[in-house]
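Structures are listed in the sections that come next.
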Structure P
């Protein structure tokens with residue numbers, strides 16, 4: 001069979017962390033092939049050979065970095081087709097460790113370069129913790145729940161390192177509430193219409209925060225807990241990151257097209273972006289701001305039946321269509337009676353067929369669904385929660401959307417705990433509560449079997465709504481405080497999940513309950529995800545909303 005054939009046979013036996021007929025010697029053999037550009041062993045004085053260390057290589061002057069993970073023997077390996085000849089800087093990710101000095105290497109046009117890496121212990125691991133690890137470490141239970149909102153704009157490290165007292169935190173929380181949702185640390189944007197935060201609510205959160213930050217101490221008086229490094233199948237992956245040309249770019253929704261380009265919505269700037277992953281070439285298409293004094297940026301990005309792109313314009317009032325043939329934009333503004341200072345369109349769901357020529361969106365401020373007639377530019381409005389209670393504990397908010405072949409709309413109630421349906425012909429709305437209360441379902445996708453898959457953000461679960469049975473099933477995600485943002489079902493029946501908090505991507509089999517989590521090379525805030533089912537294995541795509549990059553994950557099994 002030969003080494004390469006034997007390696008392929010062994011890879012076929014890798015299923016969610018179990019290498020079936022394997023041993024350490026054979027694991028070493030997998031990496032001793034002639035098709036490698038760069039390889040080496042990662043060791044430390046504390047552990048010796050280290051499994052689960054992420055090794056990243058970035059060529060000088062290139063926006064592309066490639067990451068692999070060390071195997072059981074501590075060996076990493078870059079295939080020859082992933083690194084072009086040139087001078088590369090290497091970096092690692094392994095909690096509690098850092099490189100024992102800067103490391104660079106020259107990759108040649110032919111032959112395999114070997115670069116062994118030594119790691120040293122880090123005395124202070126606090127800067128390496130993810131938001132999920134901070135939440136695992138913090139004392140308390142329900143007191144931590146409000147902190148999941150903070151991660152939309154920054155990590156929780158900023159919170160726990162702060163020295164604000166409870167009194168000072170009250171003012172901070174009220175100020176933060178008046179920043180727009182589409183803000184990052186690189187580009188903070190204020191709301192035009194100010195929001196009031198009740199004093200008692202701000203005080204309750206502030207008093208807890210003052211117990212977990214550094215306002216009364218020089219070091220945290222609770223143990224800093226970390227998640228384990230990758231093992232088994234979690235090391236069988238190649239991760240590619242494409243840096244954007246400006247630090248302010250905030251990729252939110254990411255989609256592929258038929259030509260292999262990657263398109264994304266910019267959450268804080270008036271551009272539609274496009275990346276050629278084959279070359280790293282980045283292109284932006286600028287559109288005018290209908291409301292220049294309001295926060296800029298778009299959230300949802302969806303294709304229509306003709307392959308054009310639609311953007312939900314957030315605070316800019318209405319929807320924007322990008323014609324891929326003419327490379328021009330067309331704005332569909334809200335009517336005057338709907339275009340208030342608080343109007344916000346975060347979602348868009350254009351027609352996926354020639355059914356009725358209507359496009360769905362939402363208005364976050366009025367908790368309502370809107371539908372655009374593309375021919376006339378007119379909007380219709382429906383309140384899907386009419387007659388339902390709204391109060392301190394029930395703030396309905398239509399969010400993630402999907403449409404079926406009849407253009408009937410399915411949506412997530414991100415403010416509460418339900419999946420909703422709106423009949424395209426009658427506008428009749430039906431609400432289906434999730435089994436878990438206050439689950440706050442977020443983004444969703446409809447598969448070809450009539451199943452609606454969605455992320456239950458606050459419940460730390462994945463949900464599935466069966467359209468025919470009108471029933472909901474839930475699965476817990478394996479790591480606490482993941483707070484899944486989005487979920488996508490691939491052609492193999494496996495679910496992929498992204499998060500704003502844990503720098504990991506979850507791959508989950510709902511039939512068996514088995515899962516693998518891929519650790520990412522650096523701090524990554526994931527929103528909308530997309531799976532390219534045309535590749536083998538499938539390919540995961542997402543934006544790093546806070547750090548101006550596009551992320552690609554290619555599992556090797």
Structure Q
């Protein structure tokens with residue numbers, strides 16, 4: 001067999017030769033729509049790669065982006081690895097101090113930044129971030145020196161040769177959210193990224209083909225947009241980028257206008273879109289059968305049911321920065337075709353089974369857990385796009401087992417179909433009177449109540465039981481519920497000691513940049529709860 005290196009230039013070649021007319025649509029900050037094609041994106045990406053080499057980028061140099069989802073960001077996704085550099089997508093939702101730390105820790109040399117994000121860039125600089133070159137994207141006026149305009153940077157690209165790539169070269173780097181300490185870098189290779197893209201496209205993966213119109217709502221600074229930009233480019237799927245406009249009415253409008261068939265985002269996005277659709281039944285002509293990939297945290301079963309009633313399909317997937325990110329996808333197996341609806345929904349609310357090439361296991365102190373759907377342990381994973389160590393000094397050797405599995409820190413169960421259900425983070429389990437309580441299972445059940453929009457369950461110190469659960473609840477607009485009503489709603493589903501002892505009704509629940517509840521912040525807020 002030929003030994004053909006799995007490098008990103010294969011994808012760019014394919015875009016130019018076979019997918020040149022496929023459209024890429026971007027919503028600009030002023031709400032206008034910009035249209036280009038894969039052929040134009042690929043040509044500009046090659047020119048940008050030459051501009052980077054001409055400006056001094058050497059193989060392995062980190063080049064950062066501070067950008068929303070749009071065609072120019074896709075050009076950077078392609079160009080930076082083609083130049084031999086390493087794409088580093090900076091999470092613009094983090095505090096400027098954290099972004100500065102991450103950029104400096106990675107050793108980023110150059111930065112591409114959207115003009116609308118220059119105020120954030122200035123705060124990063126004030127926090128100590130330093131870049132040799134800054135290129136401003138979407139400039140409406142000449143940027144202040146020494147920054148340069150993106151289009152001008154392209155115009156002066158020299159006619160230099162691009163480096164020959166090796167499939168084990170670094171292609172990109174993303175940093176973890178830092179929920180358990182300082183953010184840590186995860187480096188993706190050309191090989192791992194192309195393998196991830198291939199499997200993502202499979203019918204039992206994310207299922208992306210040339211016939212799809214894909215809208216990554218998930219920002220391109222979250223684990224390379226869950227790989228969707230690369231997978232879509234590889235197969236030739238039409239791409240729709242929402243830019244900075246992530247509020248639900250704008251997203252629904254764009255999905256209708258552009259006839260989106262596949263979209264991806266965190267649960268909060270889909271909760272908001274459900275509210276838009278419920279507020280005007282039948283008035284939004286979304287594509288029948290529109291598939292919505294949900295990740296970042298578990299989606300309530302009720303949300304899956306609500307979208308089914310509208311002819312739309314919510315598909316669970318799970319992953320982490322360390323897993324590139326696809327580790328599990330939830331699709332009903334054929335043997336469940338005749339199962340009753342309740343069982344099907346219960347299965348779809350789980351995180352699913354690993355795609356091809358990914359190996360998982362769930363282990364506790366007794367060893368690998370039986371596939372009985374009740375015994376829990378820590379989810380461990382390995383595969384060709386799972387990281388084997390953190391970038392630089394990274395440390396944390398305890399995150400890997402002696403036989404090479406990555407310890408996710410997620411508590412999970414496995415049923416007889418091999419479906420994995422994440423029940424909590426190890427750090428979020430509640431130990432009450434010597435017994436464990438899964439905060440995630442209780443809050444997911446709470447969000448099935450018709451009046452509840454969001455709910456987070458945390459453990460707080462208790463003088464007798466060590467910890468007891470309390471629930472922080474956000475009601476839906478117009479929704480009404482009392483603590484007793486919510487407790488009665490949960491009572492048939494859980495053992496009595498699992499039921500929250502208190503319910504706090506709040507306007508909102510603090511979230512991380514990836515849409516997860518900030519449990520640590522809530523625990524700090526309520527740690528002195530007066531029992």
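Every number here is computed from the coordinates shown, using simple stated rules; none is lab data. Since we're looking at a predicted model, the values are computed, not measured. Cβ atoms are built from the backbone, for glycine too; each structure is taken alone.
A few remarks follow.
- Answer label among P, Q for the case where mean count of other Cβ atoms within 10 Å over residues 154-161, calculated from the coordinates, equals 18.2: P
- Highest-scoring label, criterion being distance in nm of label points 7 Å out along Cα→Cβ at positions 130 and 226, among P, Q: Q
- Answer label among P, Q for the case where Cα extents along the principal axes in Å, calculated from the coordinates, equals 71, 53, 52: Q
- The maximum of distance in nm of label points 7 Å out along Cα→Cβ at positions 50 and 498 over structures P, Q, that is, the highest value, falls on Q.
- Value -2500, calculated as helix-only ellipticity at 222 nm (-39500 (n - 2.57) for each DSSP H run of 4 or more, over all residues; to 500), assigned to which of P, Q: P
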